[in-house]
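For reference, the structures are reproduced in the following blocks.
Nothing in this text is a laboratory measurement; each read-out follows from the coordinates by a stated rule. Since the structure is predicted, the reported quantities are computational estimates derived from the model, not experimental observations. Cβ atoms are built from the backbone, for glycine too; each structure is taken alone.
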Structure P
């Protein structure tokens, strides 16, 4: 059900509902039963799907957990639309488009527009700034995209984005900081994000792909640095991924369950549109990925039942 086009309510079974704000991306799972009810541990279908659009990337970062290279392949157009149509039928709220470098995919702009046409909010991550020279890309992001995250490993990365970002896209821009791969001090990077007005997501270091070949920069004291910045009035709005949540538990940091997702595969999943595989997350071990079904003559026509079956088995 949609209320005014921005707020969506999705029934999760029994008295459970998910409320989703298409403008802000905020999601809330609620129970209409007035009695005390245990927290819902897993949704009956994903709220969000991470979608790999391409395995091509010119940056070849040493810590890339996807192992993307300049030899990486793009996805096929028909496969992308088939996946998106199935996700729309399953009432998935959001798609997080990644890669590789998604903005260099031949299907980047079209994929965002297709998401919007199907009622799905597209978001994407990027390390590329070249797409800012494309009016078609800027228009598609303005009209269709919920938010995009720029991957930054240094203060200069953040300043570089800010120097070229058009005013009309400022609201949709956020900063991703891959912890363990940052070249500058995390405190300094967060301070700059605060001063420039960017929200931040801290991404825990991942050891799949090329990530296992690199010794990450230690960052066990991240919470202490955040608290120091907060106390000094220089802390931006910060989110963390599930890897950071798991690491926080090991460090004895208490993050309330009502504002966090406990693990991958409970509210989101991953689909690799290049290899046509799916799994609980984009950094799950290869042997835990499952193939999406193929239709006649090798054409892959994905149905919502296919995604639902994979989701139920994660």
Structure Q
């Protein structure tokens, strides 16, 4: 499959990681959409919610080769799970966040996971009650890893899903592992005392992509950290939210609700609006799962931070250089 570059009409960016880069940081199987209202089931007759606009840009060949390609780890780890074949294709991580690409096959059809364009826009693919297995990501010492799993809706079929897990880690530079459990029968048939018949932790290692930390000069503590694929923000440190953020017994609790606006302003005058009212140009965003003071984001495009001049967080503008 070819990924058409936005730089030259008719040109194509082709690499061993075209599908990964195109699905996660480009326009492959994803279409820019304006914000729209829709009715969702709230158990009380439905309620109207606004789905945010999403903008996707073409993969820039020079950026990809410089910023991302050198750090993609090709894994190609395969496991048989009954009628299913699961392949962990590759992983890219900066130790703070990352993306894992997977392939799930079953000649009789994929019933264990529900994934489509609708789940891509919402909270991601999810396991069904027809599954007889389960998997998730975990850090060293069982530190938490949260993710959103999306599907390449164009390349996938009823018998083969190409999936992409955009994840954030609660612990930096942790030894990531892929935890796989098998049950021997559908979970809908399991009884309360039934346990997994097989468990395996597949080592994925520590992310290789460079992560840069920026400190608040007033207290010399990390204010934000960034790479070409992610950004973490300590919202309780210098973003004007100290009085708003809930604190309990010295522990801060940061909810994504506190992040109203996030914009990267480039030196050439262009901008990447990551978040704003009815705008969501992230692959995944999650509040800190253990430390309680940080928001972590996986971008929906590659970012060359050498070209970023300022970072705008709500009403606070910070120089990056």
Structure R
């Protein structure tokens, strides 16, 4: 249209929209906390620190995604200044409990250790990466063997993907458990033969140190083999921060996290994000507070007009 707007004006407009959408983002978080399976991951995001003359500092964007078999997809982001236990602990406060699927970052296991209602499940996609990198670099035969064994788990998952949860559990008990047990036993045999500081030893112990968490999927058909669903939610942020460089402040980071939560959830539920956002922002000023849940970008959302 040929209209040039100052960056500050556009930032103010985003701020107004973010404030209007904040109650919906809060409701979306409450919806996620009703689910039995939640995925979690985090990625770095630079923040401007207004207390230090506008210098940038390290920040983190935490992602939480509902399990694929726990209802309509929900994605929530949370912007924080750190990566310590207290951040996911505070965000997940009020969760009725269930299975938390994550990579091998120790904070997620600590959450489960501190709360008997939470079970920690680890990601087999992460578990195979050490072997994949080693095989790519040196064609290490033991890395190739580990990759073949893990590939067997994914072949079974492909066969049972569309089955009911209980059938998935039964298949995993019958076919996946022997593969997992065989892999653990084989890794225990290989570990003493590896240089203690070498990449093969590191890849082996990554798995052996997380046996319980990597076995969690065997007993629950609703728990997936990996955390890829959460990594896919973070991918646009990883790509986008090359252009964003940083968030203007922690408040701006929180505002962006809330908006991204709603838009990513809209996409996961088959709604065109821009169309949903335009429709909802037009309706919010006159919309009854007790009916806010009707505007969430979930299955069943109805566009006006």
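Structure summary
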{"read-out": "At a computed 169 (volume of the Cα convex hull per residue in Å³), which of P, Q, R", "value": "Q"}
{"read-out": "When mean count of other Cβ atoms within 10 Å over residues 89-96 is computed for each of P, Q, R, the largest belongs to", "value": "Q"}
{"read-out": "With P(r) over Cα pairs in 5 Å bins from 0, in percent, for residues 33-160 alone derived as 2, 10, 19, 20, 18, 13, 8, 5, 3, 2, 1, 0, matching label from P, Q, R", "value": "P"}
{"read-out": "Entry that produces -1000 once helix-only ellipticity at 222 nm (-39500 (n - 2.57) for each DSSP H run of 4 or more, over all residues; to 500) is calculated, selected from P, Q, R", "value": "Q"}
{"read-out": "Comparison of P, Q, R by relative contact order in percent (Cα under 8 Å, 6 or more apart) - largest value held by", "value": "R"}
